[in-house]
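J.: Next come the structures, one after another.
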Structure P
Amino acid sequence: MATIKEIKELLTTITDLESSLFEELGKDPRAGVQKEIQKRKREIQAELEEINRLETMLRYEKELYAEGINLIAGVDEVGRGPLAGPVVAAAVILPKDCKIKGLNDSKKIPKKKHMEIFQAVKNQALAIGIGIMDNHVIDQVNIYESTKLAMKEAISKLEPQPQHLLIDAMKLDLPISQTSIIKGDANSLSIAAASIIAKVTRDELMAHYDQEFPGYDFAQNAGYGTAKHLEGLAKLGLTAIHRTSFEPIKSMVATSKEN
């Protein structure tokens with residue numbers, strides 16, 4: 001009789017829930033064997049669901065592939081809401097029908113998986129472009145316009161240049177055909193790829209700023225207005241990366257001028 005360890009290894013070779021091996025091994029009365037069978041079935045089911053999810057997230061891309069358009073750039077940004085730091089945009093061209101396990105809207109990816117999926121996108125992408133607009137640009141032209149500028153910069157860095165853009169809820173004044181998708185990072189794999197590239201890039205920038213400007217917890221809050229960040233503002237005042245057009249910083253600046 002095979003050991004449970006040997007059966008466990010055999011189960012890893014099964015990729016079909018309808019496999020006759022499940023029925024054959026199911027005759028084994030040992031609880032350990034039954035436990036491993038159920039575990040493998042759950043793993044296969046999860047893998048099938050992930051494949052279906054990725055297929056669904058490729059639906060916009062597949063429509064374009066059918067028209068002969070293969071160089072499709074997903075475009076997304078991170079950092080509209082923070083009180084400090086830049087807005088970062090990324091543009092990513094994935095190979096045709098590329099499926100990266102776990103790739104999703106970066107907000108839905110567990111933090112511990114960010115770097116792994118970021119690396120998978122970098123390894124498989126045909127092209128990646130990144131655009132960064134700092135807090136001074138944001139204060140000059142507003143966050144919406146800064147986001148568009150960052151996206152345009154990211155797209156300009158792509159080589160090859162894309163034939164079509166899939167953009168998260170935005171239209172850009174560019175001579176490239178484009179589709180604006182509401183909640184695009186959750187509905188398009190190309191936009192999701194741009195989302196994780198932008199997210200990890202910005203998080204790394206804010207971790208660097210945390211070293212330069214300690215006391216605001218930038219490495220943890222990425223510049224968002226958390227309690228620790230606001231506490232740092234109250235104790236230490238503004239830094240060179242704070243957005244003076246955002247509240248409560250705008251009021252802090254006005255008050256300091258009055259005094």
Structure Q
Amino acid sequence: MFRSSLAATVLSGASALTFLAAPAHAVGPSGLVAHRAVYDLELKDATDRSGIAGMYGRMVYEFDGSDCAGFTTNFRFVTQIDTGDSTRLSDQQTTTFEDIAKGTFRFETKSFTDDQLDKDVRGAAQDNDEGLKVDLTQPAAKHVDLAVSRFPTEHMLDIIKNAKLGKSFFEARVFDGSDDGDRSLVATTVVGKQTGPATDDADAEKAGAFAKTPFWPVTVAYFNEKSAGDAMPVYRMSFKLYENGITRDLTMDYGDFVLTGRLSKLELLDPKACK
């Protein structure tokens with residue numbers, strides 16, 4: 001799961017599905033597969049307030065590792081933004097490492113505008129029954145105590161588990177190191193009924209061996225922890241989710257503008273063996 005801090009993981013994982021290539025690429029009991037997915041981004045909608053006349057780009061999401069050794073995610077989100085008067089290039093590069101068994105998470109995000117570094121956020125988090133402890137090292141040393149939270153891969157696995165159980169709605173607090181790395185967000189997740197690709201499904205064929213495999217339509221809305229009543233989410237993401245953690249047909253709603261992400265290339269990576 002990924003949440004670009006452009007405005008945000010995801011793409012940061014009781015049905016009987018059969019994946020044509022899953023057994024050879026499964027990374028462990030979780031069922032998640034190591035993979036690299038490339039998405040072509042386009043502007044779907046923008047309000048006048050956004051100041052955006054046009055926008056396009058590319059997102060590369062690489063998920064690797066194993067249940068026993070932990071999971072590494074490399075994520076790059078590059079967009080060219082046209083304001084009508086000028087254009088600028090935005091480039092976000094994120095690397096995370098998550099050890100579910102130990103409850104640890106490391107993160108580093110660098111954000112560039114026109115090749116100039118705007119922000120560099122680095123830190124580590126430890127989750128236990130007493131809460132989430134975050135130690136930031138960049139841009140300055142800082143310690144933050146937060147409520148117990150899920151990390152991105154844990155949250156992906158929660159979504160898959162609930163989808164299998166037929167549970168269409170659930171809520172969780174999620175920490176992914178986005179933005180300034182000092183807060184978690186409340187994520188409300190809606191899971192639709194499992195279905196297969198329609199004949200006009202735009203990027204189904206790009207899923208390779210999984211092109212005709214059933215998936216769940218999923219929408220995750222992220223809210224600030226202190227939001228109350230009918231508060232608007234800070235970010236909303238919809239996607240089609242396979243049981244192995246691969247996603248496609250993304251819609252990323254940042255409030256003032258909406259991007260779509262079509263899967264253009266999917267590569268399965270060699271699994272990391274547990275010793």
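Only the coordinates and a few stated rules stand behind these numbers; no lab work does. The structure presented is a predicted model; accordingly, all values stated were derived computationally and were not measured. Cβ atoms are built from the backbone, for glycine too; each structure is taken alone.
J.: Looking just at mean count of other Cβ atoms within 10 Å over residues 89-96, which of the labels P, Q belongs to the structure with the highest value?
T.: P
J.: Figure out for me which of the structures P, Q the number 1.13 belongs to, where Rg/Rh (Cα atoms, Kirkwood Rh) was derived from the coordinates.
T.: Computing Rg/Rh (Cα atoms, Kirkwood Rh) on every structure in P, Q gives 1.13 only for P.
J.: Work out which structure the value -2000 belongs to, where helix-only ellipticity at 222 nm (-39500 (n - 2.57) for each DSSP H run of 4 or more, over all residues; to 500) was derived from one of P, Q.
T.: Q
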